[in-house]
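For reference, the structures are reproduced in the following blocks.
Please treat every number below as a calculation from the coordinates, not as lab data. A quick note: this is a predicted structure, and the numbers were derived from the prediction, not measured. Cβ atoms are built from the backbone, for glycine too; each structure is taken alone.
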Structure P
Amino acid sequence: MSNVAIPEFGTKRENEERRDGGLAVVFDPATKTFAVGKQEADGFLRLFSGGVDPGEDMREGILREVVEESGLSHFKNVEQIGEAFAHYHNSLRNVNRVTKATCLLVVLQDTNTVDTKLEAHEKFSLAWATEAELRTSWTATNVDGGNDHWLYFLEKATARLHTLGYL
């Protein structure tokens, strides 16, 4: 059992809903780019993420979300790279959230896709971005620290990708 404190990001908001879940930093080693969802309304680049259902294994739930939201399904390497508490505004559902987020690094075998299964509120499509593009996007739109946990996980992911020899 680890005594390492889980970092906390963002600014606490009124009427926060607690919804624990996970997210994935998805990397294509062939192009050295990251798979993200590009929102239709504003072009915001988002990580594939979602709540994990009661009784659902965290890793399986996160990978389910990746497949449902991106269509990507051929994974070469999957590992947990961190956890964080995050306070943020969920723009797709228009609610304030607090979550204990578990992050996986997902290295793709290939970029072939299957059909996505987006929910009605999920209005985004698969896009590819460099680390610099993600940092710029998330820093520019970082209201009250709502993107801080994504920046934290991107940092952890890129450090691990360097260790694994992908970057």
Structure Q
Amino acid sequence: MLDRLQMKNIKHSEFASHETYCYEASVYLDGKAFALVSNDGRGGCDSQYSHNNYKGENFYQDLRKLEEEFKSLPKTNPCKYFPEGIEQTFEGWCHEQVMEHLLAKDLKKLLKRCVVAQIKENDELKVVQWNKPKAKPDWLMKEQIKQEFPEVKILNDMDHEDAMSIWRTVG
């Protein structure tokens, strides 16, 4: 079901995000414009409206069906504050998409200026970064890192999904 949804055109305001993300975005269902979602960043619920290009019969009826599909999904994995997990919702999915968008944006920016790698040190995996040298090519730095940490995984050299999988462990 989640593969039927896609969030696009995410606009996020860092300065206005207080209790929740301050954002607005478009959601597509089965490849078609479905909803406009937004949050003012002050801790309230998302606003959900039909997209300007929505072609369905009744947006709110379709939204209720979508929420029922989310309710049928298993709860999220347990965590410290929610040992039973959390019931999945469309709003929760939207916030996850914004978080994923921001993580990807941060990683992209970091990879431009640093060599980022997952290393094993004292039997513990860590993600570390080195500023790219201005006078030398960064491949030389990567070779030095590989010599010092033979089991290193350099995020700069990975495809986006693999790098994001490691990056998510940091933030």
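Can you rank P, Q by relative contact order in percent (Cα under 8 Å, 6 or more apart) and just name the one with the largest value?
On the way: P: 32; Q: 13.
Answer by largest value of relative contact order in percent (Cα under 8 Å, 6 or more apart): P.
Could you figure out which one of P, Q the value 3.4 for distance in nm of label points 7 Å out along Cα→Cβ at positions 14 and 134 was computed from?
Checking each candidate, the match is P.
For the read-out helix-only ellipticity at 222 nm (-39500 (n - 2.57) for each DSSP H run of 4 or more, over all residues; to 500), a value of -10500 was computed from one structure; give its label from P, Q.
Attributed to the structure labelled Q.
Using the calculated result 2.3 for distance in nm of label points 7 Å out along Cα→Cβ at positions 38 and 142, pick out the matching structure from P, Q.
Comparing all candidates, it corresponds to P.
The value 43, 40, 36 for Cα extents along the principal axes in Å was derived from one model only; which of P, Q is it?
Corresponding structure: P.
Among P, Q, considering only mean count of other Cβ atoms within 10 Å over residues 70-77, which has the greatest calculated value?
Once mean count of other Cβ atoms within 10 Å over residues 70-77 is worked out for each structure, P has the highest.
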